[in-house]
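Only the coordinates and a few stated rules stand behind these numbers; no lab work does. Since the model is a prediction, treat every value here as computed from it, not as a measurement. Cβ atoms are built from the backbone, for glycine too; each structure is taken alone.
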Structure 1
């Protein structure tokens, strides 16, 4: 076997299933570009074995599994822990094989394909040429990465292995080192500087490992609470453009006969500028919020588009920077290139700002709606209100942006009043793109997990689905990102079941509509200059038309922005009682929404 030159340090960076197959790994692309820029003596080779799996089982099935965290982990759980085959199969069937109208997926046959691909991946590459193998461990990649490292150590026992990624927060990292001997190092938090440090340490250039690089013999000596942030970049201006060359080379081999055009991940910021949501544990790997300048972000997108002939991009940010994102999209709006973007934003990115973003190519947006109850939104510490949530839902529909969002149900301590408020407000969002319900899960390190008594949680325990994946003696020593709890879960499940049913009916209604939502919205208006005609669809009824004339038209258009009655009274000089009666009639007809103080018109302009 070929050994690497003594003056050259070689790293293998690996992204396992179930990374989305139609996107290169942002982590691998960023690390490769950064490491080779900062360390000319390091050569980085990237591997995307998830492409091989997608080609082997078919992209449709792969995509479906990759979006199901428990089904995806159960498959590799049965490979890593053969004695857990039956419990992993049962978990897979419970979470994945739920559609009685579709043919069930053969768990055993699928596992056999994955095991064969894993063996081929390990055997067909010469690992003796590397000084270090690194695995990016993010969503649904823990069990596949552990399975791969076990096989890799069998053929190359002296090759150091490092884990990193969003899964590897401090307490999880420490437990991985304690439980799995095939993992030698774990980088907890941001990866660029710690990986440079680890390469220097292993090559003899650096004597000491920085706190973010954990290893078995020092983890007990380090305060886990101060690890994150200790080795992160001060700002993101030093980051080069991600290098996705390796992904495209592998894609050309795996999909030679059925090529596709990937969606390229990019990164405007790290962290979350809000960072207060009580349920969230997505920012445990960062300290503070940092973002690139709009000029840097624009240049990066243009370079990637030209280099790889792609126009579809997805921002990996938890929340785009408010002002700089608008500047960026104003510039892409001037471009001759037909860019298309996915991004996650907060609800304050509505109205004119959202219009700028749409004009700049924003096609799909994920918005943290989370609740349609002001009481629950306060418990979630969202920093938003129901009327603001509805405004961004309406604006997205009006602009032709596909909005994705969730309603969190079964939140501990939520009340009957909050459920009733949600049920009532669901009637007002019926015209808009349906949300999905997401049952609350207890995320390790989230504010709820850090103060369980406040939410009526008596005990924090391992999630029952993790008990199906891992043997008991392994799980007892592990800390994982998703926990379970003892509290009021059974009561909450029953309490929120009417909301779940109503959202399912909402989704079914839109699926069954003959015309597309964007072509013919359920609630729309046309402006006649001195009057409005509002068209309204109501399930099970004939289409209704409403005509608003003169000042009635003006009031409705005034409420296209969230407005209170004091402002309307001052602006129009109308008797308050008459104004209240008119607004109340519009609210009763579901043409307008009110939170008791402020009002919002719900119809979107259809135009000619």
Structure 2
């Protein structure tokens, strides 16, 4: 019997997902290969956005993506189970109820908080490393504000309104950024003076955000300080109690809220694998091919320790996890197909940190930005990763949560844009607009737009009779323009140049485009098919007509609501849009990948 290769990817984070998807594409034609992704749940958490849940900016579902959708149109089998033991010698994984055999294993279990042996830290600190953690922090903040609003004892009230984040890295600073915005709302809601709220970052190193250059670090520090945040650097924590923390300096700070974000180690399952060489904080040592000391076991992402030829360790980033996962997948496929393995060549594009919803700092490819530009870049990168993870649907969901369903304070325009209404009320407008465009197109067809090049007569007043045939079109341009100096003056110069250079000499072609385009837009709007594209076409045509003095503002204003997807109510887009999205996903993920 022919050998079957069983490949298991353990962990459905960005690294594990990248590995599973690439394995499917590299080995698309191998019927003797089984690819399985094992994860604890059928949904994975976008870890780098947990601070937004903890800060009540977005709901919990805003950081979840479906592994089932992400693996749709692949041969990868998704298994929901909690692996408790890995036997690399006998090539088996064990859960409480099942065991799984493998020929190749990719360990992508991620990481967990590390407490550096600080007394009381594990028992008394909250962490931000899971969706449950984020929800717990959010609910705790609400509870302490309510308690503080009722508390009469000044010392207890002060400790209730003292919030300490331990660790000035990415996670800690992003969490504090969310608190800055949310605390303004909570202070107003519970009638608490903003000056009573004591928000601090406690960091053992000399600076926060040590991975950033000085200029970006300074901008982040200035922004935090300008919003009342106290930055306590060179302040190592020596002990944590239920109601206080102690610092190396001897200072003791009383607080009901201490959140630890100061470091991570390999997840317990990965750290507990016997027979595998470990590095610092339980991470699995790997070579440049992502192989462990056991050749058929690979490790990727946060649970792997890889140091390149220059002595630079692989950072704990989404980009690193994805690239290491793809590297492991490629090398397993190469091993099966008898091809040469290729080492990991990290191609990282920089770091970005959001400090609330309105400010960020970014080092993207060496280009330093801050404020709005960096915020836009951060959103773009997030959507890029989510597009990879779960397709365009997840990107749309992300945009909805970030801009339309944002729970904290928003500006005037976003506030009104969030108001929901039934798409059904746009159906009569959609159909009526479609009928008008269809009538326009039919009228042009019946008046000879497909046979006689009389476009000039319509576009420029006074040009009637200037064109009698296609061969005379070019000559008519000059006389038509001379006959209508007022029209030429009214239209922009660049537009007249375009018309004279391209449109009038090819009048019949453009007449076909306009007449048939109007009719097609009308049909699509009536049917509710490709409504967004039809709406864009309607706007485009009307802009052109308005530039030539023929436009109609009614058409323009009626076309804009079509961009909301009005065809998904009583229209064919209800079925067509999901079908085309699924078909595209199937094509994209089914593409072959050469090694």
(Q) If FRET efficiency 1/(1 + (r/R0)^6) of positions 547 and 579 (r between Cβ atoms, R0 = 25 Å, to 0.05) is calculated from each of 1, 2, which structure is the one that comes out at 0.10? (A) 2
Q | Identity of the structure behind 11 (criterion: relative contact order in percent (Cα under 8 Å, 6 or more apart), calculated), options 1, 2 | A | 1
Q. Computing mean projected area of the Cα convex hull in nm², for residues 27-178 alone gives 10.2 for which of 1, 2?
A. 1
(Q) By the measure Rg/Rh (Cα atoms, Kirkwood Rh), tell me the structure among 1, 2 with the highest figure. (A) 2
**Q.** Comparison of 1, 2 by FRET efficiency 1/(1 + (r/R0)^6) of positions 339 and 563 (r between Cβ atoms, R0 = 41 Å, to 0.05) - largest value held by
**A.** 1
